[in-house]
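Below you'll find the structures, each written out as structure tokens.
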Structure I
């Protein structure tokens, strides 16, 4: 009789010790748009874990798919450039849009997944941290160049930007 049954809602968040780091999904999305994939995608995964999202595994997998897809697209774009299919700077700029759209699509899917969980979390008394804007701005303006300059490879810069 020591156990008692607990009623749980399927899509109810189960915050843990990292709940104090949970932020609105707007901030990781802004971090992805302004700072790059190196900031936005891991932040989405951490945010899902922090709030105890019921879709946190799906969110982490989607962030991983975003990185792997960016890597594959960057390989294809570099191959097209080196083999001469993309011959002008204008063609290259249009080709790079595919990579940007891929990252933004993954970010928007993550944003939508987390939004409903965050709303439920807040509705039932969960408090979100207010450091989202400073982290997004710091990542976009101070750390972006540092992270992109860590490795002198074009592939690194294409995937992480």
Structure II
């Protein structure tokens, strides 16, 4: 190998060794905050697939509020209402499989926005019996650091 090629190889290896760590499967830099936030999303996925309402609620802030993107207060969801409806909703579904892919995490102090693509497949009990369902979309979760722990404040 010639000296210029050897020098180029050495520089390439050095540059690769200095590249920032990323959250696996993403281009998101792995910082203490982004790694902790990604772990919240992973725990949410596991709890949802297990139909574990208590597990989901453990990740949610008591300050949770979501207006579903509409001006109609009838579809607003706060922590109290989520605590009431989530167990019943999860009891009606079976065979839940979710694939969540993080596309971005933006942290600003104790607030964060998480952009995630999801593919959810499940069976839901209806009046006419069990029906297979599938949903794919992009979602934005808002999180807040509360007492050192990241909690979901909207977006479920």
Winner on distance in nm of label points 7 Å out along Cα→Cβ at positions 38 and 62 once structures I, II are ranked, highest first: II
Can you say which of I, II returns -10500 when helix-only ellipticity at 222 nm (-39500 (n - 2.57) for each DSSP H run of 4 or more, over all residues; to 500) is computed? II
Structure responsible for 3.0, with distance in nm of label points 7 Å out along Cα→Cβ at positions 94 and 110 calculated and labels I, II on offer: I
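When distance in nm of label points 7 Å out along Cα→Cβ at positions 78 and 102 is compared over structures I, II, which one is greatest? Intermediate results must be reported in sequence, preceding the final value.
Values: I: 1.2; II: 3.1.
Result for distance in nm of label points 7 Å out along Cα→Cβ at positions 78 and 102 over I, II: largest is II.
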One of I, II was used to calculate relative contact order in percent (Cα under 8 Å, 6 or more apart), yielding 19; that structure is II
Give the label, chosen from I, II, of the structure having the highest value of distance in nm of label points 7 Å out along Cα→Cβ at positions 54 and 142. I
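Where a number appears in this text, it was derived from the coordinates with a stated rule and is not lab data. Since this is a predicted model, take the numbers as computed values, not measurements. Cβ atoms are built from the backbone, for glycine too; each structure is taken alone.
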